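Read through the structures below before going on.
Every number here is computed from the coordinates shown, using simple stated rules; none is lab data. Here the structure is a predicted model, which is why all the values come from computation and not from measurement. Cβ atoms are built from the backbone, for glycine too; each structure is taken alone.
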Structure P
């Protein structure tokens with residue numbers, strides 16, 4: 001990354017009240033500081049520019065009535081399993097494909113906006129592109145350093161409330177910097193605010209467009225699930241989707257070893273940060289996080305035979321139907337640059353350990 005690019009990413013997010021650093025080092029705020037700042041960010045009466053932080057929790061909490069209706073009126077173990085599967089595998093996989101690999105890292109391109117529309121709305125919408133994309137690019141630029149919006153060194157709460165505390169874009173960007181920020185999401189289908197609208201709302205997207213989009217998306221999918229299995233199925237899927245909506249907030253803390261070095265030899269080859277490959281997260285959504293940090297712009301992160309990558313499978317399905325124009329795959333490079341040398345070193349170590357010392361070998365030969 002160029003120095004100019006790094007400087008831009010250092011100022012593109014709205015700094016928290018307690019700052020990113022103190023005395024040149026990352027600052028881990030106290031719980032009181034985080035709660036105080038969170039309450040400020042959730043206060044729409046203070047400024048309407050808080051609308052986007054409030055939005056994240058608004059749509060998440062909108063799932064709770066469906067959950068309540070499901071558990072009180074329609075509960076069955078079968079529907080519970082279907083809802084959980086949709087939440088963990090369906091939402092996880094599609095959002096990895098859409099928000100992570102396409103919107104943030106542009107690992108592939110679509111042949112036509114139609115396919116982009118389908119993937120964008122393939123599941124229940126819960127996360128605005130602006131909130132995820134810009135902050136995630138900053139995260140990759142400064143992992144576990146001052147400015148990382150969900151720095152695991154800050155603790156679980158630091159990551160859990162990152163959507164409100166650290167991920168919104170800065171509200172005082174110059175017109176030039178705002179244009180650069182818009183360029184980060186211009187391929188996603190988001191209709192951006194003008195600079196004057198940005199100064200009024202403090203965001204790239206406009207609340208009217210975002211709420212209309214989410215409402216239409218939810219209405220469509222509730223209708224589809226209702227036609228398939230009635231209110232019971234629809235409430236089960238919508239209600240259980242809260243698992244993903246809440247769990248995604250905690251993911252980066254766990255995926256970076258809870259701020260500790262939990263990387264394993266032979267599994268976690270990226271040593272530039274504390275990211276780790278987690279079997280459950282990788283299997284249900286294709287997010288092998290250490291592999292991803294090693295090659296963030298890749299179309300897949302499941303490189304080894306046992307690393308199931310459902311996100312990559314979905315991309316290949318879209319490609320089969322003619323929806324993918326180009327993609328970048330780093331599996332071959334990973335195997336050549338990391339896994340093959342590791343296997344060779346491991347085999348050499350095993351061979352030398354099994355060989356008898358030179359003197360003993362000569363003595364044995366003399367006998």
Structure Q
């Protein structure tokens with residue numbers, strides 16, 4: 001079997017919950033040996049963060065989703081002997097990451113300056129909610145809270161709705177990916193300098209980076225909150241017809257398209273007053289209202305049969321059960337089976353990266369708390 005790109009690298013994952021463990025998961029997917037350092041009493045708090053009443057192998061299903069293919073080393077960082085054992089692991093590591101609040105690692109004695117003294121070549125990754133300074137640094141760095149504080153919830157949902165956050169931990173995933181990018185770049189740099197690096201990311205910066213397009217407009221001549229569409233909202237700055245529309249039997253998404261072309265293709269005379277491209281944004285609510293009423297008169301398949309041959313960018317809006325049966329979903333081969341310590345099997349998504357045409361998968365499930373203490377003690 002071909003080697004994975006990061007085989008031979010050792011990563012110490014001190015992180016809990018989502019953003020940090022997600023970054024470590026991606027490194028594990030790419031071949032790194034990821035050692036999850038956890039408290040002896042209960043381990044990563046995510047082990048008990050049960051969502052949708054879903055459990056697996058005596059822990060939360062969520063924990064297993066983002067901690068597969070790792071090893072667990074249980075250590076009380078306030079205990080001198082355990083701390084010394086962890087420092088010996090640090091001597092052997094290429095990467096170390098955590099997502100404690102600012103000041104915690106300094107009090108423990110594992111902040112970057114100390115760790116660099118133990119291992120000058122280590123890449124040290126840190127995830128915070130709001131950076132390491134400022135009035136919010138000690139506030140809980142939780143996904144929804146950061147969405148609330150960065151305006152993200154005001155760019156989703158229709159104009160007559162209140163703030164509408166994305167219904168999943170979008171910032172944890174994004175910030176975790178940003179951390180991986182910084183770590184990989186620093187590993188490349190290390191090959192030339194033989195020196196480590198301190199990589200810092202935070203949920204706030206990731207939230208703002210996600211909104212780069214909209215915020216660039218805001219900071220360049222339009223310093224006000226953009227108004228969302230009242231109908232079929234999908235972008236605060238895109239003109240009509242960009243959005244989602246109800247049909248007689250479902251929903252249809254339409255991206256960029258000429259109103260004049262839509263009028264002719266759909267035979268929708270109600271669009272006649274809006275053929276000038278200059279009004280696609282300023283009168284988008286009027287245009288969308290006309291389209292919304294018209295598209296309800298036919299089925300999704302009927303509209304697709306007209307629009308797709310004309311190269312109009314459109315798609316049926318699928319829910320998960322229908323998506324799972326779609327040939328496009330099956331074509332990317334997005335799932336893998338993971339085996340827990342008891343032999344129980346969990347189906348989950350795979351790493352979205354391919355290397356030389358090969359998908360990156362592993363059947364190894366998340367570890368039991370402290371499962372690899374003896375093994376790792378002998379390997380130090």
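Remarks
- Looking across P, Q, the calculation of helix-only ellipticity at 222 nm (-39500 (n - 2.57) for each DSSP H run of 4 or more, over all residues; to 500) that yields -10000 traces back to Q.
- Read-out log10 I(q)/I(0) by the Debye sum over Cα atoms at q = 0.09, 0.15 Å⁻¹, computed value -0.66, -1.30, structure in P, Q: Q
- Label whose coordinates, when relative contact order in percent (Cα under 8 Å, 6 or more apart) is calculated, return 17 (choices P, Q): Q
- Structure (P, Q) behind the derived value 5.0 of distance in nm of label points 7 Å out along Cα→Cβ at positions 186 and 274: Q
- Distance in nm of label points 7 Å out along Cα→Cβ at positions 50 and 210 from the coordinates reads 1.5; which among P, Q: P
- The greatest value of mean count of other Cβ atoms within 10 Å over residues 98-105 among structures P, Q is that of P.
- If mean count of other Cβ atoms within 10 Å over residues 82-89 is computed and equals 17.0, the structure in P, Q: Q
- Among P, Q, which structure scores highest (criterion: FRET efficiency 1/(1 + (r/R0)^6) of positions 90 and 266 (r between Cβ atoms, R0 = 25 Å, to 0.05)): P
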